[in-house]
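Structures for review follow.
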Structure P
Amino acid sequence: MPNLADLPLAELMARAAERRDRTHGTRITWSPKVFIPLTMLCRDRCGYCTFAQPPARLEHPFLDPDTVLALARAGADAGCREALFTLGEAPETRYAAAAEWLASHGYASTVDYLVAMCRLVADEGLLAHANAGALDGHDLARLREVAPSQGMMIESLRPDLECHRGAPDKTPERRLATLEAAGRLAVPFTTGILVGIGETRADRIAAIEAIAASHRRWGHVQEVIVQNFLPKPGTAMHGAPPCPVDDHLDAVALARLLLPEDVSVQAPPNLSDDFGRLLDAGIDDWGGVSPVTADHVNPERPWPDLDRLAEVTEARGFALAPRLTVHPRFVARPDRWIDPALHTAVLRAQDAEGLARDNDRQGLGPVWYSGAPCPPPVLVPAPAPRVRGRIREIVDGVRAGETVGEDEIVALFAARGPEVAAVTQLADELRSAAVGDDVTWVSNRNINYTNVCTFKCRFCGFSKGPLSLNLRGAPYLLSLDDIAERVREAVDLGATEVCLQGGIHPDFDGDYYIDVARAVTAAAPDVHIHGFTALEVTEGARRNGERLDSYLRRLMDAGLRTLPGTAAEILDDEIREVLCSDKITTDEWLDAHRTAHSVGLRSNITIMFGSIERPVHWARHLLRTRALQAETGGFTEFVPLPFVHMASPISLQGRSRRGPTWREVVLMHSVARITYHGLVDNVQASWVKLGFHGVRQLLQAGVNDLGGTLIDENISRAAGAEHGQEATPEGFAELAESVGRRLVQRTTLYGPVDVTASTGSFG
């Protein structure tokens with residue numbers, strides 16, 4: 001590292017910004033929070049503070065639980081994810097009023113009460129951040145059970161600052177002891193420095209280096225706040241000059257250059273008149289910003305409007321992303337960093353990257369999730385984006401004919417803000433080049449012949465094992481006559497395809513599937529049988545003791561024409577071990593489709609996403625199927641299937657996310673279009689899981705196909721989806737026309753259909 005003291009400010013900031021860009025890219029995070037000032041009593045008397053008040057100025061020593069709960073609910077309703085508890089340090093040791101209030105309410109200490117309030121706000125879906133000051137290991141450990149992150153400002157390690165003379169908790173020894181104890185206890189920790197309170201530049205460097213050293217020992221510092229001092233009326237330092245802007249920028253840049261790369265650097269946007277310059281100095285995080293409560297530590301400085309925060313951030317080429325109170329790298333290792341009691345809460349609050357779920361809420365309306373009856377937020381279309389960095393490089397590379405690999409795909413899935421528009425616009429260009437502007441659909445019927453299954457997939461709300469495990473309805477098995485009758489009904493209504501899928505019944509041998517195919521063919525010789533997953537045909541061949549290629553040929557002789565791609569879930573065995581440990585492996589799924597293609601059966605690719613996996617697993621799924629398509633050319637389409645969580649066993653057990661966010665849904669369709677370009681021409685959207693409002697956006701993000709009319713779709717509905725069981729050609733046509741496209745009916749293999757030959761109508 002060069003001697004930073006010798007660098008002019010402009011160069012220092014440039015180096016800091018370059019380091020931030022290299023390690024954090026174009027993403028700037030922030031935490032949507034509700035600010036809960038649990039008590040403004042404090043035993044410390046700091047010369048700059050207006051937060052701490054004497055009992056005479058307060059109506060009550062502490063906020064009561066009802067007030068805390070009301071604040072939490074207001075925050076949750078506004079989309080907050082974090083409840084920031086700020087409070088004075090051990091006020092009961094200085095003020096009798098505090099001790100008496102705590103005792104009368106059944107609490108031994110302020111920390112006791114804080115623990116209870118952290119539990120209280122958890123019921124509103126908020127994650128607590130406990131900012132309780134200098135604590136010993138015992139209190140830190142107690143708070144760890146209820147708050148996934150904690151914090152305490154170092155401020156300064158200079159022992160003789162006038163502003164700290166009345167503050168016994170502000171000694172360097174006590175602050176550093178708390179920082180070290182948090183590290184030993186594996187507490188994700190927020191700390192920081194206060195610039196302009198009488199310290200020197202060398203003092204700031206010493207404080208930053210002490211924080212860096214602690215982090216290198218324990219790995220626990222998630223962010224360092226670099227806060228500028230502003231004088232306040234009524235304080236001992238009311239007449240002191242504010243922190244010079246250049247000193248603040250210098251301190252931000254120093255923090256960025258001296259701290260380890262994985263530590264975020266934060267500066268409060270409300271304390272700077274031109275907060276965009278903080279980005280120039282190297283920050284990657286805005287900290288907590290509240291849409292509902294004031295900054296009670298700096299009440300004279302309102303939070304910037306969230307639209308303004310995004311505007312300033314994006315104007316400098318960055319994308320804004322909400323995060324949780326605990327940062328993604330800690331979220332990714334919950335067994336080390338998060339108390340088991342908080343695992344489910346953190347899991348439900350996060351997206352696939354470990355950041356906060358975004359775009360779940362349209363205004364203050366209902367929360368969107370896959371299968372929900374409400375429309376998703378509008379991300380597409382969007383104004384022409386101006387983006388830079390990695391997304392710009394990838395988009396330009398694809399337009400120049402380059403093929404994306406794992407790193408590029410993961411980067412595309414990380415797109416935020418205007419970057420999402422850049423990705424969707426590229427995908428739509430590729431869609432137009434590959435298949436034109438027609439929107440296609442197939443007239444079909446789903447026949448789920450049984451919901452009884454011997455396999456124990458933890459995501460499935462459709463299959464039934466022992467009756468005690470049933471989630472929806474009773475086990476059933478359709479007879480061959482029942483199946484044939486449903487086929488005849490479908491053909492009478494104009495269906496050209498029947499889709500056959502079901503559980504793996506313990507009484508089936510491999511010939512059962514052949515019998516089903518024969519029954520369908522006998523009932524409707526011209527109908528296209530799209531049936532039996534890779535699991536079903538693999539298991540059928542195994543139970544018969546037969547080679548898979550031979551077995552598939554017998555199925556073809558019975559009438560099978562194409563294989564659905566379901567049972568793929570996520571083609572990564574790390575994830576399959578959790579979701580479906582007794583199911584076929586990644587290689588077995590790929591081999592089943594390779595074999596199907598070799599005997600003349602086409603098939604499609606599916607992915608079920610949004611449960612426990614990460615974007616890297618999505619990337620591997622896309623790349624493994626792309627490689628097989630390059631080898632065989634046997635896939636007709638890609639069908640993303642968003643995880644519907646409501647009645648899924650793994651979700652009911654609190655061990656999955658709440659399905660994908662809408663941004664993730666959009667990107668899955670767009671990134672797939674980019675990844676498969678030149679190999680798989682058709683990308684389909686699941687209206688059953690996403691609704692027409694969602695599909696309308698996806699038709700402008702790389703999608704060209706609507707799938708089928710799906711009479712009697714049961715699997716998504718068993719998981720909790722609330723969209724209808726049947727779509728109509730008229731509804732499809734209206735949907736296509738709404739985005740300026742033409743609806744065209746297709747066969748299963750994307751050939752033309754003579755609509756005049758249809759004997760019925762779904763209308």
Structure Q
Amino acid sequence: MKKNTIIAITWLVFWSTLSVTKTEARTHTDPVDYVNILMGTQSEFELSNGNTYPAIAVPWGMNFWTPQTRKIGDGWQYAYTDYKINGFKQTHQPSPWMNDYGQFSIFPMVNKMEFDQEKRASWFSHKAEIAKPYYYSVYLADYDMTAEITPTERAAIFRFTFPEADSAFVLVDAFNRGSAVEILPDQNAIIGYTTRNSGGVPENFKNYFVVVFDKPFQFTRTVADSALTKANKAEANHTGAFIGFSTQRGEKVIAKVASSFISHEQAWLNMKEVEEKEFDTVKQEGRDAWNEVLGKIEVEGGNLDQKRTFYSTLYRSTLFPRKFHEIDANGNVMHYSPYNGEVLPGYMYTDTGFWDTFRALFPLLNLVYPSMNVEMQEGLVNTYKESGFLPEWASPGHRGIMIGNNSASVVADAYLKGLRGYDIETLYEGMLHGTENVHPSVSSTGRLGHEYYNALGYVPYDVGIHENAARTLEYAYADWTIYKLAKALNRPQEEIDRFAKRSQNYRNLYSPEHKLMRGRNKDGSFQSPFSPFKWGDAFTEGNSWHYTWSVFHDPRGLIDLMGGNKEFVKMLDSVFVMPPLFDDSYYGFPIHEIREMQIMNMGQYAHGNQPIQHMIYLYNYAGEPWKAQYWVREVMDKLYNPHPDGYCGDEDNGQTSAWYVFSALGFYPVCPGTDQYVIGSPLFEKMTIHLENGNKVEINAPGNSHDSRYISEIKLNGKEYTKNFLTHGDLMNGAKIDITMSATPNESRGVNDSDFPYSFSNENK
């Protein structure tokens with residue numbers, strides 16, 4: 001009896017263990033499974049919850065794909081609240097404000113052949129939609145069929161599951177503003193090109209595409225400006241091509257697509273990415289690629305929504321800037337230059353605005369994905385050689401939007417963080433050139449107003465240059481980054497001193513009367529009248545309350561101007577306690593950034609736009625780091641979620657996402673160009689960064705919770721650590737950071753001058 005009981009217990013234990021193992025296997029979640037690519041898609045012109053679209057892509061891929069719910073030319077190409085899909089679009093759009101280029105679409109239909117976008121559109125439901133970074137599927141209700149997409153860097157595979165139909169069609173829409181198509185029946189292929197763009201391209205710009213089907217064509221037609229023709233070629237303002245065949249219910253038809261900015265020949269070469277591969281193989285490879293990139297940071301603890309938000313923002317942080325280069329038949333890296341129209345050797349990346357992304361996106365690359373930024377820096381070398389300027393907003397070439405000279409920060413931070421293997425001397429030459437010149441046709445590139453800035457120390461309010469105070473503040477920070485890089489490159493002392501001096505030009509705009517930054521006239525007087533609530537005018541997409549803190553390199557200098565730590569903290573506190581008053585007279589209406597500030601119930605804090613995103617961390621420079629800890633967590637908890645309304649403003653090519661990624665880790669690069677990350681409040685109980693050099697950063701915060709958001713103690717590699725920052729070197733060498741969290745602030749930690757992060761004013765003390 002005892003023997004039988006023992007045997008029974010043994011089997012029970014075995015099966016229980018097996019059951020647990022099976023359960024664990026079933027419940028294991030890969031990083032990519034947390035990603036919601038629809039996060040931020042519930043947006044419109046009046047109010048941005050991200051202004052994103054579902055980017056079906058591989059990390060930094062040349063081509064993205066997206067379902068299209070709006071008409072050609074609408075920057076809001078996919079809106080979560082729409083009900084119909086009219087195409088599956090190859091897109092290179094960085095934001096709705098920049099719009100798209102190199103775009104065309106593919107769309108299947110049954111029993112009708114309709115070119116008109118609205119008439120061909122099919123009803124769909126999010127309940128019958130699967131949206132992953134590497135895979136998209138949707139049921140097209142009007143046609144009783146399912147469409148699937150899985151991408152590579154420069155190609156993609158479509159899989160259409162048709163119903164039984166004598167007349168099944170697939171349309172390739174080459175879009176308007178100049179396009180062409182050609183049907184090649186012997187190859188089951190459609191080739192063509194599209195020229196549609198939104199600026200930033202030479203006259204010879206084309207996106208050449210190739211579409212190859214695995215089913216012979218029984219029917220072919222081309223369209224030229226709405227006219228249907230039996231000809232196999234069409235070239236006009238707006239062209240398209242229909243191919244047709246009969247299908248059995250459940251029959252799957254494969255379409256393989258590739259494109260090139262160089263030539264049709266190169267498009268056929270790019271097709272090799274999928275030519276010999278099955279749909280599911282490419283789908284798995286895409287999944288693996290995303291898991292590899294996202295898996296560089298592991299998080300443990302926290303709730304499900306926090307993990308979903310974290311990995312969704314990390315996904316957005318690894319899309320842009322995208323590749324614009326291709327691989328030729330000999331394996332050489334080549335690119336079509338969006339600056340001079342030539343095909344040239346070397347890397348090229350595009351679709352990013354440095355005004356946004358210098359802040360956190362590029363520092364994230366330097367920490368976690370430095371090899372990618374090495375390629376991007378090589379691309380910047382090519383941009384300078386091909387256009388005479390470093391870019392400020394590229395899509396795909398220079399675009400006339402935003403302000404500043406933040407390419408200097410992007411270049412300097414990479415080199416000062418240890419990235420090598422590219423021509424830093426040429427990049428430095430480009431940085432110097434940008435301080436004395438402005439692009440002849442794109443005034444946002446280079447420095448508009450440099451003559452005034454270099455002579456007076458500021459861009460005057462009254463000389464017809466808009467957003468002058470913002471330009472002055474950003475130029476001063478850029479000058480500091482040049483100063484730091486000049487020192488590292490052993491440039492002449494006069495040069496070093498010149499930029500060190502110019503980095504202090506922010507002081508010229510400080511108004512003691514208001515303790516805020518204020519526009520200044522050419523004669524030295526301050527602008528009058530002055531309202532700190534006025535958006536635009538002297539500032540860019542913000543007001544004085546937002547831009548006053550744009551002294552990334554010298555918070556101590558700003559603190560001293562304001563009268564010391566207590567007064568500085570009082571001004572920081574004021575941002576959150578004031579009502580969300582605004583003056584929109586410069587724009588004539590409340591731009592969406594204004595509305596996003598107004599509705600968040602956080603006073604004048606406008607996290608939905610970039611100028612103030614670092615401001616919370618400035619408490620660390622004035623001896624009250626616990627306030628940074630409180631507000632960082634407040635922003636993460638309140639203003640981000642993994643749903644279609646998941647952002648509190650424009651996502652902006654990874655910047656607003658990278659803010660979340662860094663902040664969740666517990667630190668943030670307030671001043672790119674330093675080797676410091678300013679400490680906030682970690683979100684998870686454990687986080688691990690797997691560095692490219694083989695080391696890892698382990699951040700432990702046991703007991704972390706919504707209420708326990710304050711840092712009581714930090715140990716770095718087992719030793720007590722009181723500073724309000726971590727260094728890049730400490731992290732790159734591998735670090736174990738143990739953080740004791742508390743529900744109450746520790747008001748004695750991080751309060752000494754020696755604990756404060758870098759400020760230029762302290763450099764020689």
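Descriptive notes on the structure:
- Given -9000 for helix-only ellipticity at 222 nm (-39500 (n - 2.57) for each DSSP H run of 4 or more, over all residues; to 500), calculated: source structure among P, Q: Q
- For distance in nm of label points 7 Å out along Cα→Cβ at positions 38 and 262 computed as 3.9, the structure of P, Q it came from: Q
- Structure responsible for 18.9, 58, with Rg and Dmax of the Cα atoms in Å, for residues 494-733 alone calculated and labels P, Q on offer: Q
- Each of P, Q could give distance in nm of label points 7 Å out along Cα→Cβ at positions 206 and 222, but the derived value 1.3 comes from Q.
- Parent structure of the calculated result 29.5, 93, given that Rg and Dmax of the Cα atoms in Å is the read-out and P, Q the choices: P
Where a number appears in this text, it was derived from the coordinates with a stated rule and is not lab data. Just so we're clear, the structure is a prediction, and the values are computed from it rather than from any experiment. Cβ atoms are built from the backbone, for glycine too; each structure is taken alone.
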